[in-house]
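Visitor: For reference, the structures are reproduced in the following blocks.
Computed from the coordinates by the stated procedures, all read-outs in this text should not be read as laboratory data. All values reported here derive from a predicted model rather than from experimental measurement. Cβ atoms are built from the backbone, for glycine too; each structure is taken alone.
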Structure P
Amino acid sequence: MNILHGIFGLSCLLGLAFALSENRRAIPWRVVVAGVAMQAALALLLLKFPPASAFMATLASAVGALDKATEAGTSFVFGYLGGAPLPFEPNGKGSPMVFAFHVFPLILVICAISALLFHWGLMQKVVGGMAFALRRTVGVGGALGTGAAVNFFVGMVESPILIRPYLVGMQRGEIFALMSAGMAGIAGSVMVIYGHILGAAIPEAFGHVLTAALISAPAAIAVAAILIPFEPSDERDAAIVIADPPRNALEALARGTSDGVVILAHVLAHLIVLLALVALLNAMLGALPDLWGAPLSLQRIFSWLFRPLAFAIGVDAPDVDTAARLLGTKIALNEFIAYIDLAALPDSALSPRSRLILLYALCGFANFGSVGILVGGLCAMAPERKHDIVALGFRALVAGALASLMGGAVIGALT
């Protein structure tokens, strides 16, 4: 029955994407079928084959090393705001982590490393290899495949940096698929945090967070291909010529760092504005009369929309209302707060199976604040495509949310 319910949930989510498609006749069904099949196959492999899970944990630890290296710079420049030891005893209220000084500087490091890899010609070879493999399996180009896959290791802004020279020439649908994959995934730098938060509530939480982050990429490409179809890739993305290339490695690092400053400024500015608008809208909704005994908010409105989807992906019937509230919190605010709320629930609030499904369904950056981060970063990287990127921002949020829900449906079918 769980398998049948999982198939039903996937059908509902893909059917919703089909209803929202801008061109149903042009949908590349090979990409869709391959993406969904790859998501299910990866989930089965990582859940039932322990060596595969151990390998993914090793890869994630490499990302943690990069994050630690970045912290060496931020802690020196910003002190405890950037990760250095606190000069006072924490009182348990709030968090000492300041995203602008502790998390986002990773963008600068990724920019510098990316520029160096392109200067040495290594990234071109990686993209070419991905192009060869993915063109013959899923049917997507190497630049899109690389950007989507790298989301598992870094974040939704850092991963496009690695393929930045390809962005201008990508199809509109391919850019949308890249944005959708960013919305559906999470950065390696926060996986450990989420695993720690959920560790007491869900057995082997870190391994499940790793799996959820990985299986989201093919699902996001499948959903994106339905919403905004794109043509199967050809050989044009297998090679690239960089105008005015740097003369040496030091110049490549300097250029990458300078470009990263611009991208970081765009990300911070757009994030501030989007979160301020969400808070303003919540304040306006809160001024209205209470509805059914509680004030209105974006979180509450989205929870109503998520009730049927929570049931569709396999959440046990008594847990649907609680699950819908958590999913609404994730979209209106972020997955970090939703995970904290999930971990704080008493054992009687959700069944173990519903908790596991929600871990997967909540795993992803799809929220309003992330729209600002993603749009700001991509516009700084490819200003020539600014019109497309801005227009696709909120649709990418929808695609990312659907892809994460598909992960919940797949896990519901396998448990």
Structure Q
Amino acid sequence: MAEVIRMPRMSDTMEEGVIVGWLKKEGDVVEPGDVLAEVETDKATMDLESYQEGVLLYIGVKEGPVPVDALVAIIGEAGEDFQDLLADAQSETSTSSDSKSDEKPSEEASAATENNGVTEAVVDQPTPSDDRLKASPLAKKIAKEKGLDIQNIAGTGEGGRIIKKDVESAVAQPASQPATSAPSIVVPAGEDQKVPVSQMRKVIAKRLSESKYTAPHFYLTAEINMDNAIQARKMINDGEDDVRISFNDIVIKATAAALRQHPFVNGSWNGDHLLLHGDIHIGVAVAVEDGLMVPVVKNADFKSLSQIKAEVKDLATRARTKKLKPDEMQGNTFTISNLGMFGIDEFTGIINPPDSCILAVGAINKKPIVVNDAIVIGSTMKITLSCDHRIVDGAVGAQFLQTLRKYLENPMKLLL
């Protein structure tokens, strides 16, 4: 009996997948475990496998986006009539789509702004004489009454649209004196480029917007003396073995150790209760072509520097090729974002849900510092902790940074 293959939810944040290409074609025999197509999700390019045995009777979408649970294909017996099954599946998709669209009133019908008792519609009604002019009807009316050429008025509305206040400003300004014309130059026309929004970029936009405007962020910045960390790293990397750790590996290890002493910084806000995680899973932000991925180092507090180094290198490499598994990008309890390698001195990060904090790490710079009441040249690094004020208060965040400073300025403590 024919069965409908639907788009599975391949990650916790996935709402739709993009069919990149099919490895099977209509009429091919398929078995359980066969890869039918490649699907781009918000986090990786993954294989769509078949769990049925039979013949690929129908492909619903050759390429492009498909919502989760929507029809992708139909598998059944050779020559089997699947039209009724197809019609039912398409009807379900259409009904679901219609119900979602009915929930939102037309933006054009409802979008209007009231200005001194006069309603100014957002949608322009172009005049026959200039259907390309972006100006509200009220602005055109006032400009005509005042004898102004609306073509010479700069618009401050959306997309350069001329609105009432622009015309009023033009009326209030005295006529400008003719200026001496500058020599004309020929400038080649630039070409705008429309870039499709990837699934990953859509999810980044959605999740970080929700985080920024849902979680009340505040920020704490500390400057760390990295002289001892530099010496410790040099000693480790100059050893006989092949271990070559980075400063980021040291930061991850030190952060994991500090989180064990400050459980609220390793917690999550769950509405009616706070969840203080028993494990420490640190997400490490990795820049990829489409945006940002955050693979997770699980149980980071139990791993050595060399283990962290090897795991982060492997995760980052596979993140850039979109070969990470879904479970390798889930379960984070804290996140670290390091832009120091790009020469950024300091910055603030947006909290990565469901974490309560994210640590932004800057570059290590040489500068004059005071040591034992004497001014010397030292190496310092700025770190900024973004906190969700619903769960982490200022004192809690500050105490965490004090502990983190202790480990970074005395890295031998990490080996105890």
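Visitor: Compute relative contact order in percent (Cα under 8 Å, 6 or more apart) for each of P, Q and report the one that scores greatest. Before the final figure, lay out the partial values.
Guide: Values: P: 26; Q: 14.
The structure with the largest value is P.
Visitor: Related question: Computing FRET efficiency 1/(1 + (r/R0)^6) of positions 207 and 375 (r between Cβ atoms, R0 = 41 Å, to 0.05) for each of P, Q, which one ends up highest?
Guide: P
Visitor: Also: With distance in nm of label points 7 Å out along Cα→Cβ at positions 167 and 279 derived from the coordinates and found to be 2.7, which of P, Q does the value describe?
Guide: Traced to structure P.
Visitor: Quick check on the output: 5.9 is distance in nm of label points 7 Å out along Cα→Cβ at positions 151 and 271, derived from one of P, Q. Which one produced it?
Guide: This value belongs to structure Q.
Visitor: Tell me which of P, Q gives -23500 when you compute helix-only ellipticity at 222 nm (-39500 (n - 2.57) for each DSSP H run of 4 or more, over all residues; to 500).
Guide: P
Visitor: Can you rank P, Q by Rg/Rh (Cα atoms, Kirkwood Rh) and just name the one with the largest value?
Guide: Structure Q gives the largest value of Rg/Rh (Cα atoms, Kirkwood Rh) among P, Q.
Visitor: Tell me which of P, Q gives 1.36 when you compute Cα Rg over 2.2 N^0.38 Å, for residues 335-398 alone.
Guide: Working through the options, I get structure Q.
Visitor: Okay, next question. Can you tell which of P, Q yields 5.8 when distance in nm of label points 7 Å out along Cα→Cβ at positions 135 and 383 is derived from it?
Guide: On the way: P: 3.3; Q: 5.8.
So the calculation was done on Q.
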